[in-house]
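Chemist: The structures considered in this document are given below.
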Structure 1
Amino acid sequence: MSAVQTLRPPAPTSGVVDVPFAVPPAPPRPAWQLRVKRTLDVVIAAAALVITAPVIAASALAVLAVTGGSPWYVQERVGLNGRRFRMFKLRTMVADAHARRDEIAHLNEVDGPVFKIRKDPRLHPLGAVLRRLSIDELPNFVNVLRGEMAIVGPRPPLPEEVAHYDQVAMRRLCVRPGVTCLWQISGRSGVSFDEWMALDNQYIDSWTIAGDLVIIARTIPEVLGGTGAH
């Protein structure tokens, strides 16, 4: 058996999103490095869920009290090799947020096939706080334990975003999406779409276990400072 593994696209299934270009294979990595990365993902995600459980629970109760609706939000995202999965988050928007997107499309503040507004009018009273501190993303660690995400990797896109990807952007689907990434520690929403894709490709080409640990360490002050979060 080869000591080097390359992630190959799976056979097409109903769970694979329609993409404009084929997802290229990831650069080959030694099998032991991939095993260590997955082990670290599981250990860190499990520890993070235990440590942040009181924050998640308190936030969920606060959202329930303020909005009267479910505090949980499950959204379809695109992961490794174009496979769709359900990503778990704390709800930061009003119940009909998705239906209202077309109404506020003109307020979009970023370029490329993404949609972000610094002061999104669809946020409920606690939504901005949850987003600024990235508390809404803490349930992502469940997706890590399920094997759908990694701790470090490109952030998982929406299917409608992937539909507009070019070949450069499509490369980000050749690895598992992550809870944090180079984009997350480089300004987030203050970075242009092309710069964002370049950062993801840089991560894919230069990935190391030590590099993941550096990104994780740098994520903590970025999150606490709310840099570029909206």
Structure 2
Amino acid sequence: MPTISKENYLKTIYSHSNEDGKNASTSVLAEKLEVSNAAISDMAKKLSDQGLLTYARYKGVELTDEGEKIALQVIRRHRLWELFLIKVLRLEWSEVHAEAENLEHSTSSFLIDKIDEFLGYPQYDPHGDPIPQKNGAIPKLPEFIPLAETVTGGKYTVVRVNDRNKDLINYISKIGIKLDVKFTVIDKLSFDNSVIIKINGINHSLSEFVSQNLFVRKAE
């Protein structure tokens, strides 16, 4: 199994490229992984020699097919562990990301396949992100928009949240926001871009940061 540093490196490259649609620069990777630019460049050269990525100075890094395969395996382990920790061990929404970060590096393919089977081959993790299948296929995400782009009076369902900020997860959990919960947009305030929503009969004012990191679709 690849080393932890290698796995995190490949996973971070994949996630950045998938979200931004472009190659990850060494400076971006250094910031995300909290290491020096020199350390990023050294690792890029090593992984390039191993055939896991292509690297050119000033052009960023791009995963090869083999590098992407490893990245998807790590992401698969991470997201299945998140779901297992919530469904089986009843951990809180905000607690599972950090735990899964540790578990993703020490779980065999055999065990993760058993967890997948036990959970009924789920397609999405607790934050609404797709779980790569054993063969590397990625379930298609439902159509969604940021809460910031909703319209006043509309009824919506939460389908995804950015799970990188623990404080954000803590806050929205506290006010009753979770996957599949339905709510109504009461008002949108132009002076600070906050959004007022109603959940279970209670109004909540959500900041611009929250509304940009919470994703929804129209309620059926």
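Chemist: Check the numbers for relative contact order in percent (Cα under 8 Å, 6 or more apart) across 1, 2 and tell me which is largest. List each step's numbers first, then the result.
Modeler: Working: 1: 25; 2: 15.
Max of relative contact order in percent (Cα under 8 Å, 6 or more apart): 1.
Chemist: Suppose distance in nm of label points 7 Å out along Cα→Cβ at positions 32 and 128 works out to 5.2; of 1, 2, which structure was it derived from?
Modeler: 1
Chemist: When you work out mean count of other Cβ atoms within 10 Å over residues 88-95 for each of the structures 1, 2, which one comes out largest?
Modeler: Once mean count of other Cβ atoms within 10 Å over residues 88-95 is tallied for 1, 2, the winner is 1.
Chemist: Quick check: 17.5 is what I get for mean count of other Cβ atoms within 10 Å over residues 24-31, calculated from one of 1, 2. Which structure matches?
Modeler: Structure of origin is 2.
Chemist: Next question. Comparing structures 1, 2 by mean count of other Cβ atoms within 10 Å over residues 136-143, which one has the largest value?
Modeler: 1
Chemist: Name the one structure among 1, 2 that Kirkwood radius over Cα pairs in Å of 18.8 was derived from.
Modeler: This value belongs to structure 2.
Chemist: Starting from the value 1.6: which structure in 1, 2 was distance in nm of label points 7 Å out along Cα→Cβ at positions 112 and 184 calculated from? Please list the in-between numbers first.
Modeler: Working: 1: 1.6; 2: 4.4.
That value comes from structure 1.
No lab work stands behind these numbers, since they all come straight from the coordinates. As the structure is a computational prediction, the values presented were derived from the model and not from experiment. Cβ atoms are built from the backbone, for glycine too; each structure is taken alone.
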